[in-house]
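Just below sit the structures, each encoded as structure tokens.
Every number here is computed from the coordinates shown, using simple stated rules; none is lab data. The model shown is predicted, which means the values in this text are computed figures rather than measured ones. Cβ atoms are built from the backbone, for glycine too; each structure is taken alone.
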Structure P
């Protein structure tokens, strides 16, 4: 049973061009989205965490242990630091969430591009396998013909 092999040129005509989704994603981002991504990337690092942790530990330690005349934020003002910290946290939270949503959109674009490439590759592999199958059938036919010729020569 012979299959009409699919030509590689036909597959390439049907296939859409390969798109660099990373480039497309970057080009579509607005200024505010780029800002949200930058904040997400910087805030979501151990370096940022360590800076905030060390500064907070220094602030608390200095303003509770240092001599009174050297304290730059005596006791009642420490409550202001807590309020400011909460405001910073409440401001960063939506920015981080926006950044994560944008990263998820980018990941979705990459997965769709990967899927399209996988479908295209599968068609190409299928075409190659069909060609190999047809070549095998042709080789078997040639071998049968060759054996038939040898038998005819040996009889004659």
Structure Q
């Protein structure tokens, strides 16, 4: 029997500021993607608001990953997406699959600016869509940030 892997993943997602704010304000709890991340229920999400904000603004827990067609995503979850139908249709134009990352326990955090992250790791670049970070990376980054406050 193999060892059960209980290590939580941290999914660092870049989100347009409008939608990042809706996530931390709990006006939406499903983040839309075109590609399915390799995460599971209970893994963590770090919410990074892209330009012009360029800050980590919140954290949450993955409730589930929804994989369906764009039509079914809209019909079943539109109230939780925080986007209008026109922009939704534009985002999934010519796509057969829609991915939703349902996030719960979302917490707003004091903004951690991109410049602060780069002081810890000069080579840090926020992802275009998402990336995975290790527990050690997160702990080190948060601790370094807190020490300077």
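From which structure (P, Q) was distance in nm of label points 7 Å out along Cα→Cβ at positions 70 and 118 calculated, if the value obtained is 3.5? All intermediate terms of the calculation are to be shown ahead of the outcome.
Details: P: 6.3; Q: 3.5.
Computing distance in nm of label points 7 Å out along Cα→Cβ at positions 70 and 118 on every structure in P, Q gives 3.5 only for Q.
Comparing distance in nm of label points 7 Å out along Cα→Cβ at positions 30 and 126 across structures P, Q, the highest figure comes from P. When percent of Cα pairs over 18 Å apart is worked out for each of P, Q, structure P gives the greatest result.
For which of the structures P, Q does the calculation of relative contact order in percent (Cα under 8 Å, 6 or more apart) return 32? It would help to have the intermediate numbers written out before the result.
On the way: P: 46; Q: 32.
Of the structures listed, the value fits Q.
If Cα Rg over 2.2 N^0.38 Å, for residues 14-101 alone comes out at 1.71 when worked out from the coordinates, which of P, Q was used? Here the read-out was taken from P.
Which structure, out of P, Q, was mean count of other Cβ atoms within 10 Å over residues 62-69 derived from, given a value of 10.0? It would help to have the intermediate numbers written out before the result.
Values: P: 10.0; Q: 16.0.
Structure of origin is P.
When helix-only ellipticity at 222 nm (-39500 (n - 2.57) for each DSSP H run of 4 or more, over all residues; to 500) is computed for each of P, Q, the one that comes out at -9500 is Q.
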